[in-house]
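What follows are several structures.
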Structure P
Amino acid sequence: MGDRGYDSDPHRAALAAQGIGESLARRNTEHGSGLGVYRYVVEQTLALLHQLRRLRVRYDRRDDVHESFLSLGCSVICWRRLNHGFF
């Protein structure tokens, strides 16, 4: 399912030309999926990760080092949330 931001005739025509069935959400219709309920949590978590300087600006060239700091950052966020509640 495509985002409502892509709801336009040119996008629908391009999908049809490639043989892809219409799977774009229509604007001004009910969501029904419940996805918007959890969107704030994801955006807030990404914002919290970007507060950590090492993750906001990537200095590491090696993927394994960056992934390690990402895991550490997620652990810190969970620990803070469990011990102190919401920020």
Structure Q
Amino acid sequence: MAASTLASLAPADAEGLDWFDGMGQENVDDFRLLASDPEAARAKLESDREETLVASGADLGELLKTLLTPTDAAALTVHAWLADRL
């Protein structure tokens, strides 16, 4: 068995680190909510999951807009366009 990570996080309390720097705004909001109110964070994640499961391919780009680079957003748009036609 093996495991790997493509985007591991640094310790949030690392000296001199702005842990949120470069992070998509939705992730920033979710991590802050998790730190302040884990129960509300869980409810939001469940709601987000349900919204994502019923989203059309075109809607996914809007749902993920603060989390995607322009290149990733363009790739998602192409894949969504194709998926919506299958």
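What follows is calculated from the coordinates using simple rules that are stated; it is not laboratory data. Quantities reported herein were computed from a predicted structural model and do not represent experimental measurements. Cβ atoms are built from the backbone, for glycine too; each structure is taken alone.
From P, Q, which structure was percent of Cα pairs over 15 Å apart, for residues 6-45 alone = 56 calculated on?
Corresponding structure: P.
So if we calculate relative contact order in percent (Cα under 8 Å, 6 or more apart) for every structure here (P, Q), which label has the highest result?
Once relative contact order in percent (Cα under 8 Å, 6 or more apart) is worked out for each structure, Q has the highest.
When distance in nm of label points 7 Å out along Cα→Cβ at positions 54 and 70 is compared over structures P, Q, which one is greatest?
When distance in nm of label points 7 Å out along Cα→Cβ at positions 54 and 70 is computed for each of P, Q, structure Q gives the biggest number.
For structures P, Q, calculate volume of the Cα convex hull per residue in Å³ and state which one comes out highest.
P
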